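Novice: Please find the structures below.
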Structure I
Amino acid sequence: MNKPVTILVGTMTGTAELVAEEIADVLSDRGVDNDIALMDDLDATSVDADKAYIICTSTYGQGDVPDNAQDFFEALEQGRPNLSAISYGIFCLGDSTYQQTFCFGGIKFDTLFADLGATRIGDRKEHNASEGTLPEDEAADWAADWHDLYSAA
């Protein structure tokens, strides 16, 4: 039996939260206990070895994590918790119009979780707003694929 999944959301406009809700629906339909947590009030102790995580985040400004995720990111970066018991997936939102910083919010979380010992399941999904597809539509397919890999792990 797989661990429950918490979907961590970094967002400025709410789009990443919509994507997280789509991912949560797919996981629920497949029998996976899950919840959604906005990153606003999280700290380095918020990541629990009894769960798996999906990081769903946009990119803001000059390739930064969204405002609501900055304190959490910095707490992990400074606290350096051992995340070797953690499995995670990542869905990041960006716009390739900003080539220099495309999906950097998600890439930064991906790099940090890996540096702290966590194991990523599957590929990092990078949604490109310039392609004209809805991120929540792509999230459903990605979540189904992620679930299959997670169940096999």
Structure II
Amino acid sequence: MILILLGTQNNSFYRLLEEIQKNIDNGKIKEEVIAQKGYTKFESKNMKLFDELPPDEINKLIEKADLVITHGGVGSIINSITRGKKVIAVPRLKKYNEHVNDHQVEIIDAFNEKGYIIGIHGVKEIPEALDKVKNFKPKKYEQNTGKIIKIIEDFIEKN
């Protein structure tokens, strides 16, 4: 099962669900897809869609998932990698009014560089990431709150 996590921000991430649908339609994705879509207004006959779910339900779905595809939210990423899940992360971008700035690019790059996730910069990279994830062995995540805080502090200082 593939689990899509779009967080609870009050911005849409329609582009991501649209690309997932394209990959279902063209046969690239054959697995069951469940999506927590937050404020994204999207309908699909192929995906099970939920606006929001309680944290315990999200955690149960993460446990069951073979793959998690998520936005660049730290919570969604860490919640998945601490459970040893394969993760593809795609940033919400300011230019599409998906977020207030592009900090998710830096978050995804940081986790990608460490080998915890497959981080991509755009939804059009999803087909390639789906191929790559088949042989991807995520590095075991060791929680280091100080390192995450440093990433966030560095981002704040730059901006």
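Taken together, the values in this text are just the output of simple stated rules run on the coordinates, not laboratory data. Values in this document were obtained by computation on a predicted structure and should not be read as measured data. Cβ atoms are built from the backbone, for glycine too; each structure is taken alone.
Novice: Can you spot which of I, II the value 11.0, 30 was calculated from, given it is Rg and Dmax of the Cα atoms in Å, for residues 41-80 alone?
Specialist: It traces back to II.
Novice: Match the computed value 0.40 of FRET efficiency 1/(1 + (r/R0)^6) of positions 9 and 25 (r between Cβ atoms, R0 = 25 Å, to 0.05) to one of the structures I, II, and report its label.
Specialist: II
Novice: Work out the source of 25 here, i.e. which of I, II gives that when relative contact order in percent (Cα under 8 Å, 6 or more apart) is computed.
Specialist: The value was obtained from structure I.
Novice: Moving on. Where is distance in nm of label points 7 Å out along Cα→Cβ at positions 97 and 121 largest, in which of I, II?
Specialist: Going through I, II one by one, distance in nm of label points 7 Å out along Cα→Cβ at positions 97 and 121 peaks for structure I.
Novice: Using percent of Cα pairs over 26 Å apart as the calculated read-out, with 17 as its value, let me know the right label among I, II.
Specialist: Checking each candidate, the match is I.
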